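In the part that follows, the structures are each spelled out as C-alpha cells.
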Structure I
Amino acid sequence: MPFDVEERFIATAEEALGCKLPKALRARLAVRNGGEVLTANEDWLLFPVLDRSSKKRLLRTFNDMIKETASARQWPHFPSDAIAVASNGCGDLLIVFPQSDEIFEWHHETGAVAPAHVKLI
C-alpha cells in the first residue's frame with residue numbers, strides 16, 4: 001500500500017536525477033508514492049521516491065527511482081538520459097526524459113522507445 005510523500009522528497013529525487021518529473025507523475029507520487037499504474041495493455045509497478053520520514057517509509061521506498069535508474073543505465077540500449085519510473089516485472093521500463101512531460105515505454109530486448117499512454121491511477 002503506497003503512502004503519500006512530502007514535496008521535499010520529490011524535489012530531492014529530481015535534483016539527484018537531474019530533471020523535473022512530468023507534472024502528472026509528480027502529482028501521482030504526492031498522493032501514492034509507488035504502487036500500480038496502467039497502460040492500455042499492461043500493469044506497471046511505479047518506482048517510489050525515497051522517503052526518509054520514518055523507518056517504515058524508508059523501507060517501503062528503498063527501491064527508489066534513483067537506484068532503479070542507476071541500475072537501468074547499466075543495461076544495453078537504455079537511453080543514457082532517461083529516468084526509469086516503473087517496471088512491468090519482465091525487464092521493460094516506463095521512462096521519462098528531461099524536458100519532456102511524456103512517459104514512454106522502453107523495451108529491454110530491442111531498445112525501442114514508444115509513448116506509453118499511462119493511466120496514473
Structure II
Amino acid sequence: MPDALSPLRIAAALPELWSPRVIAEVDDAYIKVARVHGTLAWHTHENEDELFFVLKGHLRIEMDTGAVELGEGQLFVVPKGARHNPVAEEECLLLLVERRSTQHTGDVVTEKSRSIEEQLRPL
C-alpha cells in the first residue's frame with residue numbers, strides 16, 4: 001500500500017535553505033517542498049507559472065508590480081513572465097508546484113540555483 005506524504009514534515013527536515021526537493025509528480029508538474037530564509041534572487045520564468053503555498057511561516061513575493069504577502073495556508077501563482085523575488089524574513093516552509101521544465105532561478109544563475117537533478121535527490 002502506498003504511503004501518504006507530509007509536505008510540512010519533509011520541508012522541516014530539509015538540511016539546506018533554498019534547495020527545493022521534488023516529493024511527487026502530477027502529469028507534467030513537480031510538487032516540491034523547500035525550507036527558506038532570506039532572499040532568493042530576482043528572476044523570471046518566461047514560459048511557466050509558479051505556485052507558492054506557505055506550509056509554515058510567512059513569505060513575501062516581490063514583483064515589479066508590487067509585493068504579495070503570504071501567511072500560513074495561503075498560496076499565490078506567479079504568472080509566467082513576471083519578474084519576482086521570494087523573501088522570507090524568518091524561516092518559512094513552502095510547497096511549490098512547477099512544470100518539469102521550470103528552472104529553479106529562471107533566467108539567472110546564482111550560488112543558490114539548484115539543478116533539477118539536485119531537486120530530484122532522494123530525501
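Bear in mind that the values in this text are calculations on the coordinates, not laboratory data. These numbers come from a predicted model, not from an experiment. Cβ atoms are built from the backbone, for glycine too; each structure is taken alone.
Once mean count of other Cβ atoms within 10 Å over residues 80-87 is evaluated on every structure in I, II, the highest one turns out to be I.
For helix-only ellipticity at 222 nm (-39500 (n - 2.57) for each DSSP H run of 4 or more, over all residues; to 500), the calculated result is -2000, so let me know which of I, II that is. Clearly, the read-out refers to II. For distance in nm of label points 7 Å out along Cα→Cβ at positions 72 and 104, the calculated result is 1.1, so let me know which of I, II that is. Corresponding structure: I. Distance in nm of label points 7 Å out along Cα→Cβ at positions 16 and 64 was computed and gave 3.0; which structure, I, II, did it come from? Among I, II, the structure yielding 3.0 for distance in nm of label points 7 Å out along Cα→Cβ at positions 16 and 64 is II. Ranked by relative contact order in percent (Cα under 8 Å, 6 or more apart), structures I, II are led by II, which has the greatest value. Looking across I, II, the calculation of distance in nm of label points 7 Å out along Cα→Cβ at positions 8 and 56 that yields 2.0 traces back to I. I, II: which one has volume of the Cα convex hull per residue in Å³, as calculated, at 102? For volume of the Cα convex hull per residue in Å³, the value 102 is produced by structure II.
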